[in-house]
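In structure tokens below, several structures.
Bear in mind that the values in this text are calculations on the coordinates, not laboratory data. Keep in mind the model is a prediction, meaning the values are calculated, not measured. Cβ atoms are built from the backbone, for glycine too; each structure is taken alone.
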Structure 1
């Protein structure tokens with residue numbers, strides 16, 4: 001069970017980092033203007049949102065696996 005717990009903590013940390021990065025990008029995007037800057041920020045935001053979604057799904061899967069083996 002410890003292996004599952006360690007992995008979930010690692011994923012939670014990654015989710016926190018990605019969310020922090022997302023907040024920083026959004027803050028930076030509001031400070032800049034211009035089509036290129038907005039496009040780049042929008043792409044980075046989309047990438048981070050996809051990464052957060054992937055990590056959350058991975059966390060759910062690990063939690064489900066731990067529950068069935070627990």
Structure 2
């Protein structure tokens with residue numbers, strides 16, 4: 001029986017600035033420009049995810065619909 005594998009999204013696990021800095025520092029140690037580019041993209045997605053969660057939790061995204 002084959003198991004169904006799910007896709008791992010590292011951006012979902014980079015929550016704090018420290019997480020992102022550690023992830024980038026690890027990539028920079030390789031000195032491989034091609035390898036370094038990928039974490040930059042992942043960190044950009046992680047920042048967008050964190051910002052989106054802040055917006056949702058703050059209620060700013062639904063406030064215009066609540067005013068009468």
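Please state which of the structures 1, 2 yields -34000 when helix-only ellipticity at 222 nm (-39500 (n - 2.57) for each DSSP H run of 4 or more, over all residues; to 500) is computed from it. It was calculated from structure 1.
Each of 1, 2 could give distance in nm of label points 7 Å out along Cα→Cβ at positions 17 and 33, but the derived value 3.5 comes from 1. Quick one: mean projected area of the Cα convex hull in nm² came out at 4.4 when computed from one of 1, 2, so which one is it? Source structure: 1.
Here relative contact order in percent (Cα under 8 Å, 6 or more apart) was derived from just one of the structures 1, 2, and that gives 34; the source is 2.
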